[in-house]
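Take a look at the structures below.
What follows draws every value from the coordinates through simple rules; no lab data is involved. Predicted model, so just to flag it, every value in this text is computed and none were measured. Cβ atoms are built from the backbone, for glycine too; each structure is taken alone.
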Structure P
Amino acid sequence: MLLLLGGCTVPVDTSAAALAPSAPTPQEQGIADIVRKAMADQSLRAVIVKVTRGDQVVTSQAFGESLDGVPATTDMRFRNGAVVFAYLGTLLLLFVEEGKAGLDDTIDRWMPELPESGKVTLKMLTNQTTGYPDFETDPGWNAAFNADPFQSWTFERRLKYAFSRPIQFPPGTNWSYAHTNFMILGEILAKIGGRPLDVLLREKVMEPMGLRSTVGSQTGAVPEPALHSYSSERRVALGVPPKTAFYEEATYWNSDWGTPVGANQTSTIDDMATTAIAVGTGKLLSESSYRAMTEPNLLGFGHAQANCAPSCFKQIVGYNYGLGVVRSGDWILQDPLVGGYSATEAFLPQEKVGISVATTFLPGAFDCKGVYPNSSDTVFRLIGAYVAPDHAPPMPPPYKKAC
């Protein structure tokens, strides 16, 4: 083959040797071996992974299949769920730096109708210490979602489910994970910024971070090419007997229930990796804001409590919450699990290592009740121990199926 350049012809090498992919580095091969073993051990259908160190890409690979006969690829889109909470925390702190709000401002300034609004602060919404019940744990909400996982959820409808039960503890006295907190925070951030939340996130956070493929939708749409997900989590709700095979596609389930209005998103492994670096280094924030967001300020805080079990517990080195981010050992991360997707983005400031992982599941990942593990988090921790052994992420107890 000849290539014409400025009137001259130059030969282009199209031999098999020239077009063949380069051999993986030892570290790339080591990461691939970790992923393939995890896929076998945890019944994973597909895994997409990207690892960076400083400005260098250590590896970017896809394993397994999206659909039967369709290999997973590194450009495929998937739901990023709680990753958006890191964007919300960043947006809040930008407003604080601009003097538009303070972390200790009570929310009665914007939403006086909410319970304990004169005591709940913006910081409490962001670090999960309000005492507000999680609408996701309400039996009525669960029944409605499982009856139609494609539906959209308004703020007002979710709010009714959230406060159909009393507040779980006085604001600021315990810690309990609740989607309700970020749902409310999103509404308030839109009020502070004077524009829709999706516009504020895009213009003030996502574009400055350098995200190119993360988009929002109020439907279950996933831009192509989509990484397809599958789930058995509706087994109990649909009355499927434990020994009867049950495995359904969940790709287009609408996940807007779990995020504020305007923050339901899909992403790619490249944007997850960019997020890990931007959040983990505090790219958009002042040093004081970065510390407020990421330091283990809640370490040792919180306790088990019957009316919020199992989501309320003492914050430990392996898991303590910042402002929209999780801190695990020295790693700063988010690790959503939603609709058959598991995704993790994590960053180690000490070595400037970023790890992003997305997974989908085979039928064997689900127990007889349709429960499944957050496998992307496990894969991240295994890779983290391999590439940064001096700062290995804490490993939780081995996951055991209930049945």
Structure Q
Amino acid sequence: MLRYVTAGESHGPMLIAIVEGLPTGVRISIGDVNKELARRQLGYGRGSRMAIERDKAGILSGVRFGRSLGSPIALKIENRDWQNWMVDMSAEEVAEAVELVTQPRPGHADLSGVLKTGQKDIRNVLERSSARETAARVAAGAIAKAFLGEFGIWVLSHVTSIGKVVADIKEAPRPEDLEQIDESPTRCFDKAAEIEMIELIREVREAKDTVGGTFEVLVYGCPPGLGGYVSWEERIDANIARALMGVQAIKGVEIGEGFDIASKRGSKAHDEIFYEKGRGYYRNTNRAGGIEGGMTNGEVVIISAAMKPIPTLMRPLKTVDIITKQPVDAVKERSDVCAVPAAAVIGEAVVAFEIAKAFLNKFGGDALGDTRAAYERYLERLEG
């Protein structure tokens, strides 16, 4: 099974991602991994941390001469800010006193985390719950993208709204539009909305506040049949939703038209099926977002996600000190005003990993050639 695990704290020495289950022979480029990491740092409204970190990954194992070995792939991403936190985040006991963080931020993992674990220093929670960890997930997602690229499957994202500014997307972007999207300060495919989004973020920054939004992830080239209907654990829509909801600050996920379908009649909610020799089965609409019955159906996979405003505010909300139980202002950490463009890139990574996992679950193979042979036989059967 393809899987990954991450390790590391926000202000620790580095982040680690370990990817296990990739077949041998997949072309892995550290340049491509670093390109994905750089895309995660894009976006108007990012905070001062982005001025410090210039994320670069290093491959520690699992790759030789640019090809996967079939063994676990370990990647490291060093935190440049570690130099400023060597005492506060030391793995060894320190003689000098370190100031405790005791003012939990509303909307963050702070209070629930210390209540769950019985700790008295919120830093022991916030360091791992921080979205800094997602850099490791993007690195793991880059490995998944490299695998999917071998089979002509491409994943991209774009921002569909920030605050109340909603993009007017006439036609969904395609893989060849990704460069244009990344050139946008808000990663928006609608230039008019981009201008309004920038102005909104500027206003929010001046108010010392934060703002959230929505983004869309699209997967092109998926064959029908990834996922499963036999067990709930196999359903690819459920696994994608879980992966996205596991990204910090994501509060909602929908597949295709999602909640809008609930208000429609069945005759207007589903995608009629057609067949054409040489083309196979197809739909003229894609309300289902490319997934039916827990499986991909051959159409473009479309997922939308909603990101809440970041809970770390420069004008903190009211809270209660966990030691004194007295009312105080929440702790202030460096934060972004808006991180929706970055969240969209992280969304790409976790969706790509779920697609790659489902692909390998279906076609298997210890070597890329075996996976390819099984996939080609499957396509031949579909054509027959």
Structure R
Amino acid sequence: MKHASIIVRSIGLMIPALAAIENGSPARAADVPAYFKPIVGTETSSPAEIGTKNVLQLNTTMFELYGDAARIFQKNILAQHPVILGLFSGKGGRFILYRPGQPPLDAPRVPIDYELMKSVGHSTMALGQIVAPYVNSPNDKSWRPSMATYRIRMQAALDGLDATALRDDWKPNSRAILQNNIAFMDECLKSDTVTPEGVAEFAKKQAPLLKKNIAWAAQTQVGHWMNVIAGWKQMLGADWDKTYAASNTIYVARQNNILFSVLAQFFGPEAINDRLMLIETISFTTTPDEMLDSLTRIIGDRWVGAAFFGNYYTMDFELMGGDARQAIIDEDAKMKITPTLPPQVPFGSHQWPALITPGPGAKTLADLP
């Protein structure tokens, strides 16, 4: 009965306001219960504001409807097509194969040699981050605690290197890198200073050693993934020709993206930007669900291009890009600016999704001194 009496009282409070509305006059502030007054005000929206809000709401609702449709699209795609995801990771990447009617298949990880050499190489880069802000600030000793702490970790890594599974013929190079790191830190801590000359000498000494580690790590990673994808292609047989694949990349890893490049060897040039896609992200790592959502969005949008504009790949491109390009050219003419725009490419271009224009300059670490 207690709950019933609360409901009755609540209804009673609402009756005056409802009566005012029925009589054709709005409820006045004085008619509102006292506990409403701090949060209730008089709202006056113009017809233009209401109309604008209603029109803009269509776009907001569009994203909700896209989400609902995407769940259906993804289910249908995975029921009919194998899908391979290549995901960046600090362990040399992760590949997952989705096959219709079967659980996802995770590929075996890259051999630990890759991670060990990458960790050793990164240790030198980390030293650069410690000292770089202070090369022109001899009186600032803020770097000392970080370096002293990292010195302990560096020694522990050097002491344990022989016990790792790293190939024996690759260990001397990693050992030399760690020893040089420690010598550089000891010199900085002893002299209580970081000098541009000292950093330059250290970098010159480490560069040829780092190049070897990088080359061996790349060979380990590529050899592993080439074998994995070759095995999956053989396993899928005729279904390979309807398989979709995507790998993710952050900007810094877009050029020469390793996982995408491995996939391209098996999919071939005609599949690039069709069944094989490079999806840019804002972080190094992306979850499988996020990748599947992105892939589904790309594939799911293509029917729109075909149905409304007569081209299956139209929605792979910025839809307003063509008209915006002409608008930019027109505005450039008004401002007497020479247009800076890339060449136009056809919808559905199979061009490599990274920089491909040749030119002078170093292109690999081997080209550098």
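Consider the structures P, Q, R: one of them gives 0.00 for FRET efficiency 1/(1 + (r/R0)^6) of positions 43 and 155 (r between Cβ atoms, R0 = 35 Å, to 0.05) as calculated from the coordinates. Say which. Working shown, then result.
Values: P: 0.45; Q: 1.00; R: 0.00.
The value was obtained from structure R.
Right, next: From which structure (P, Q, R) was P(r) over Cα pairs in 20 Å bins from 0, in percent calculated, if the value obtained is 26, 55, 17, 1? Mind dumping the intermediate values first?
Values: P: 27, 58, 13, 2; Q: 26, 55, 17, 1; R: 19, 36, 29, 15, 2.
Derived from Q, not from the others.
Matching task: 0.4 is the computed value of distance in nm of label points 7 Å out along Cα→Cβ at positions 259 and 291. Pick the structure from P, Q, R.
Numbers: P: 3.1; Q: 1.7; R: 0.4.
Derived from the structure labelled R.
With distance in nm of label points 7 Å out along Cα→Cβ at positions 75 and 211 derived from the coordinates and found to be 2.1, which of P, Q, R does the value describe? Before the final figure, lay out the partial values.
Details: P: 2.1; Q: 3.1; R: 5.6.
That value comes from structure P.
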